[in-house]
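Following this line, the structures themselves.
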Structure 1
Amino acid sequence: MNTTAFSQNRTSQLNPYLVKEILEASPQKLLIKIYDFAITNCLLHDMIKTNRALDELINSLNFDDVKAREISTGLLRLYQFCQDQMRKRNYDIVHTILVDLRDSWLTIFNMKR
């Protein structure tokens, strides 16, 4: 399979406004977008997409900084719990946690809801 042709075809299918918005977004806005994606797919009961978003949140955690390590460890456990609950189809629990976390980040970042 020609992967170059595939990736060019895939790129042409993307919304150019969304691509521009993501490429120019701050790390804080990107974090909120990942939460939005996870919340939306949780509401759609899409375990795969929700867990992919949770994987991205896990990958963004900072365990190198001593000050961030404790918070990152707590968030890791919470994200893993959410992934487990998605597999068990406990969508309401995951939705509640994700919305609460998103709202907390919005408060921390002084962003409007």
Structure 2
Amino acid sequence: MAGIQERMDPDLCRYLDLRLNELKLKTIDGLSIGVSRVLSMMLVIMLGAIVLAAFAFGAVLLLGEIIGSWAGAAFIIGSIFLIILALLLIFWKRLFVNIFVKLFIGIFYDNE
């Protein structure tokens, strides 16, 4: 390998080194932006889940007082979440996959 570099034009070697460094920097930039966005989305989702759980607990308590059955209220709220889960699964590709594809295309093609 050293023999090839000795026979190459020094300007060409410098150009190739600069291009390689540029590729490394773009890769690091894209990965850091991607990881930070994914982590921030995970944080928002986790906090949203905590808030949703608190509201669900409050709804069970409120509905339990109204209908007089804590178990019945828990089943009603659980059924509402089951319907929401079914809707999310039905529209999974439109809601999640397409969003992530657009996000990563934007990251790696500098469309922030």
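Only the coordinates and a few stated rules stand behind these numbers; no lab work does. As the structure is a computational prediction, the values presented were derived from the model and not from experiment. Cβ atoms are built from the backbone, for glycine too; each structure is taken alone.
Between 1, 2, which one scores greatest on relative contact order in percent (Cα under 8 Å, 6 or more apart)? Can you show the working numbers first?
Working: 1: 25; 2: 21.
Top value of relative contact order in percent (Cα under 8 Å, 6 or more apart), among 1, 2, belongs to structure 1.
Among the shown structures 1, 2, from which was the value 1.1 of distance in nm of label points 7 Å out along Cα→Cβ at positions 53 and 101 calculated? Mind showing how you got there, number by number?
Working: 1: 1.1; 2: 3.3.
Of the options listed, only 1 reproduces it.
Computing Kirkwood radius over Cα pairs in Å gives 15.5 for which of 1, 2? Intermediate values should be presented prior to the final figure.
Working: 1: 15.5; 2: 19.1.
Traced to structure 1.
Looking at structures 1, 2, which one was distance in nm of label points 7 Å out along Cα→Cβ at positions 29 and 85 calculated from, given that it came out as 4.3?
Working: 1: 3.0; 2: 4.3.
Traced to structure 2.
Of the structures labelled 1, 2, one was used to calculate helix-only ellipticity at 222 nm (-39500 (n - 2.57) for each DSSP H run of 4 or more, over all residues; to 500), giving -30000. Name it.
2
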